[in-house]
Every structure is written in C-alpha cells, then in structure tokens.
Structure I
Amino acid sequence: MRQILPLPGNEVFARRLADAGGWELGALETRRFPDGESYVRLVSDVLGKSVYLVCTLARPDEGFLRLVFAADAARSLGARTVTLIAPYLSYMRQDRRFRAGEAVTSISFARLISASFDSLVTVDPHLHRYPALSSLYAIPANTLHAAPLLADWIAAEVRSPLVIGPDEESEQWVSAIAERARAPWTVLRKVRHGDRSVDVDVPDLSAWQGRQPVLVDDIASSGHTLIEAARKLPLQGFPKPVIAVVHPIFAEDSYARLRALSERIVSADAVEHESNAIGLATLIAGELSAAEDAAEQLVRRRRPPEPRDEVEQAGYDSFPASDPPPWTSGR
C-alpha cells in the first residue's frame, strides 16, 4: 500500500497526487518548540507501507530538518520504503568550487538526501555541469520532464506562438517544445555577470512578425533574463510576451516587474505560486506507479519497527489517556 505524506506547505499538491494515483493521503504534525527546535509526529500509520514524502524544496533551509526527521520516523515506524517527491529540487546551482574554500553544496545536499531516503522523484532539475542526477545521488533519482506539458499549454492557449528560449544551451529543450506545439522557435544569447546581472541579446525576429512571442524557461529565479527579454521584444514590434516556466521561484519583486512587461505568466505547480496553471500531479503519479512495479524487489535499509524500551514505555504509561500532557496535544 502507498501513502502520500505532505510536509507543511505541500498539502494541496499532495492531495492532487494522491487523487491522481488513487492512493492514501496521510498526515503529519509539526510545530516549533520555544527554542526553535522542530517537533514532528506521523499521525498516519505507516507500518508496511511505501511512504512518499511530498516536499518541494524551493526554500529548503527552513524546513529541511523536519523533512529528515519525518523520513527517519517513517522508517523507524516500519515503512517499507521512504521516497522523497520534490517537484523542485534545490541546491543544484553550486556545482563546482568557483572560489577557494567554497562548499560544493550540490554534492553536500545530495549526500544528505541520499542518506535519508530510498529514492527521489523530481521534475526538471537545473542540471548544468552534471549529466544526470545519478552523478550526484547515491539513490535512484528519477527525473521527470514538464516540457511536453508546457508545449501542450502553449498549443491550446496561445494563438500563432513563437517559442523563445533563454540561451543557446536551451536550444534542444526549446526546439522540442516548439515542435510539439507546432510553432517556430529561436533562442536568445545570454551573458551572465553574476546572480543579478545578465545581458540579453535578442536576435533579429523580423521573419516572425505577427506572431505571439512565448518566452519559456525551466526556472525563473531572479527573473532577470526574462525581464530583459520582455523589455526588448517590443522594440522589434512584437506584443508583450507570454511567459511559461516550470519552476516559479520569482525572488524578491521579480514577479511584479515581469508581470508589468508580459501578456501573461504561467507556471507548473512544482512550486506553489499564483501563476500556477500547469499541473504535475498526473505526470508524477504515472512515474510512481511505473517505478513501484519496476522496483518491487529493491527495498533499501528496510528494518522492523523499533520497540519501545522500558523508559519510553513508562513515559507513555504514566499519563492517563484522559489527561495527556500539553506537549502531545499541540498547545
């Protein structure tokens, strides 16, 4: 039996995923102790079940320990396997040591995830120097792709589109989207000077006058590339562009700035955002079904539930069921 368990902030996506797969939706309880430590309790019974913890990692630092605690609790309470469903996977940016002494956090983060989970499912991780997640992760890491969903949305919602990618590296990805959407395509030329400084060169697009430009990208983080492109397209006589991205991070005021320059902004729901228009639950549910069937014999670090020792049992027995201590009731 499979159980979907959402971390805080992931309840909506988890319910969509459970509904798409026809699986049990579980629950867990978390809160903060006065000193800032995390309290985690699995409300649902996980014994003998394949547990899928749903946690998009767009802003990972605040809740990462809760995620690890939940995974460890599930395993110690007898879960058959524990899988992380992270529609957005963080810590892919620092993939080398650019300056002496820097932490290569993509490797460090992969080690932490690999030590806590049996497998990982994510959507369009921002691979750059790594050929695949298997170069980083010591567990099966399934990468799904939202490009066909973006293409289908463009084909259905945009009249006479011109698909435009952010840089030369995106050429293969953008051309596949355009082919599926039956639209012409091109890419920009981008020179990045830092996290917040980008020069964008828009090629001559006069051959496609009369079409609706659609800027596509796998991630909108600082938004600077999309903002610069959206500013320059009208200079060639085009209308405001439609923006379609997989991961809507939109740091600081980037969404408001881009909204003023675009006809419409849409995104996949890998990260909860007001621009969400493309659902990923069915895509992920299909992968989970296939992966579970293929990996029926692969059970990593399986162990029985941990029995309570005498001290722990005495703690439970010392409180009458009618009068639980405050820390068990959430007050």
Structure II
Amino acid sequence: MLEPVKFSTYHGGARKDGLIDFSASLNPYPPEWLDEMFERAKELSNRYPYYERLEEELAELVGEHLTVTAGITEALYLLGILALRGRKVLVPRHTYGEYERAARIFGAEVAKGPNEPEKLAERVERNSVVFFCNPNNPDGRFYRVKELKPLLDVVEDKGALLVLDEAFIDFVKNPESPEGENIVKLRTFTKSYGLPGIRVGYVLGFEEAFRSVRMPWSIGSTGLAFLEFVIEDRFEHFKKTMPLIWREKGRLERALGVKSDANFFIKRVEDAGKFVKAMREHGILVRDCTSFGLPEYVRFSVRKPEENDILIAEFRCVLNGL
C-alpha cells in the first residue's frame, strides 16, 4: 500500500563512540555558553517553542529577511513542497546527495550536470530548479560571484530557480554571496557552531512562501535556546574560532598535499572502503566518498591541533601500508 522511495543517501558522523571523528565537517570548538544554553532549554521545554520574535532578531543580525528551519534538511523538504513537485531538477555530479533524494521524493525529473558554474549553465532548462553547493561538499571548492555569473545569468534568463546551499560558507575566508530574485540560499548553524544535534538553520529568499509550509515548533526547546544564545553572541564564537581552524587547515594542506576553500578535504586513496576500514582500526573515522560517486576518495575535516597531529601520522601510515 505504501512503497518506500528507492533512493538513499549516506552521511558522515560517527555511529559509535571511541573514534576521533574526522568524517563530519564541524567546528571542533564548542561555544563557551553551551552549558548555560542547555539549562535554558530545560526552562523552555514545558512550553511550545514559538520563535517569531527571535526570527526577526536573527534577520536583523544577518541583514536580510529569512526563515528559520530545522537545519538545511527541513529547508530542502519545504522546497520540495513549494517547487520540486513535477519539475525538472538539475543536480551537479559529486555533491550532497540530499538534493537528489528530496527531488525524487517529490516526483521531480532529475538530470545531472558538471559541478562547474559555466558548464552547468549549459544544461539549465526553462522553469527548472538548479541545485548548487558553494563551497561544494565533498571537495570544498568555493566559487566567487564573478565565477558564478554564467549560472546566475542563465537562471535569470530562463526563469529557473537556483538553490544555493551555503552550509559551509562561514569557513571560507572573505566569502561572497550573490543576490537575485530567483535565488534561494540555504544556511545552517550546525557546521559553524559544531552542534549537528541542534537542528537550526535558515533560508534566505521567499520567506512568505517558506513560512507558509514549515512545520510548527520544528526546532524544539533546545533549538529555541540555541537561537537566543546565537543572537546574544552575535556570531562572535565562530569569528573567534575560524582563525584557529584556518591555521590548522593550512597545516593539513602542507602535510597531506590537499587543498580546499572550506574546513574539509578530499584525497585520492585508490580504494576508499579499504582505507576507511584501516583508519578505523587506528581509531580514526574518515568519510568514504563512494556515495558522492567518488569511490577512490575519502573526505576528512579540520579538527584541533592535537587531533590533527594524530590524523597526519595515521593517514601517512595507512596510505603507505595500502
């Protein structure tokens, strides 16, 4: 009677304790106010979490109208309700799998294209929906507005909708973000605050439409408390911790011969499955990129200096061993 959707995705993040987790690309430095925030969440847990006032305050802080969502994941499903059903959807190859999954769930016709703005622009059809992750997951490549222009122009010319996933934009030095009436931008606090269990993000663009279909109370009391502290913090936490991450990022680039604009890297290891298994035996979890269509690559993130020391040593050891 009810048939499952025959398309699945795989995500990073440890399924069990005891490993140093480089598979999830998160800020490794937790906010100083974390304990206070959880105490506040307890106080809020006996009431429904209405957050309209906080949404307005966050919009003032960001400088744009926005819609608070339970992370980017909820935003993708809201987008499905609003725009994906029966539409043609263009998804780049080697990118976040939830775009295609959400599109298929809502009955969209999915086409694949190159993960470069100029080449992807050649595949855009009239009234279609185009997904683009910037910086891209899993390779960390960030395109500046000038580089995005061919895609931005064709989307406007053909009346298409560009869904720009900026989940990792906080980790980019001197980031840029395009403006446009046919652009939806997805952002999250999961990555930059290192708290994937607290599902809070926001959408820029079409706020009336997104607010009309989102689930009531979706962020819960913990998300509500988190929003309060983020607004009071005024993004100081990630402003303070990003230079620490950038410094370690440079060290990993030099040590392992990798490059990225974000807080994670991919590296060719020939057989990702074997490499991941071997690294687990050394107490380290890295991400197999097979689900991205890259079975010869693994992805790993930037963590604290002492953890990165271990990664560098064990990565070299396993790579030489295989």
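Every read-out reported here was derived from the displayed coordinates using simple, explicitly stated rules and does not represent laboratory data. Computed from a predicted model, the values in this text were never measured in an experiment. Cβ atoms are built from the backbone, for glycine too; each structure is taken alone.
The value 0.05 for FRET efficiency 1/(1 + (r/R0)^6) of positions 182 and 254 (r between Cβ atoms, R0 = 25 Å, to 0.05) was derived from one model only; which of I, II is it? Label of the source structure: II. Suppose relative contact order in percent (Cα under 8 Å, 6 or more apart) works out to 25; of I, II, which structure was it derived from? It traces back to II. Source structure of the calculated read-out (Cα extents along the principal axes in Å, 78, 43, 38) within I, II: I. Source structure of the calculated read-out (helix-only ellipticity at 222 nm (-39500 (n - 2.57) for each DSSP H run of 4 or more, over all residues; to 500), -12000) within I, II: II.
Matching task: 0.95 is the computed value of FRET efficiency 1/(1 + (r/R0)^6) of positions 30 and 270 (r between Cβ atoms, R0 = 35 Å, to 0.05). Pick the structure from I, II. This figure was derived from I.
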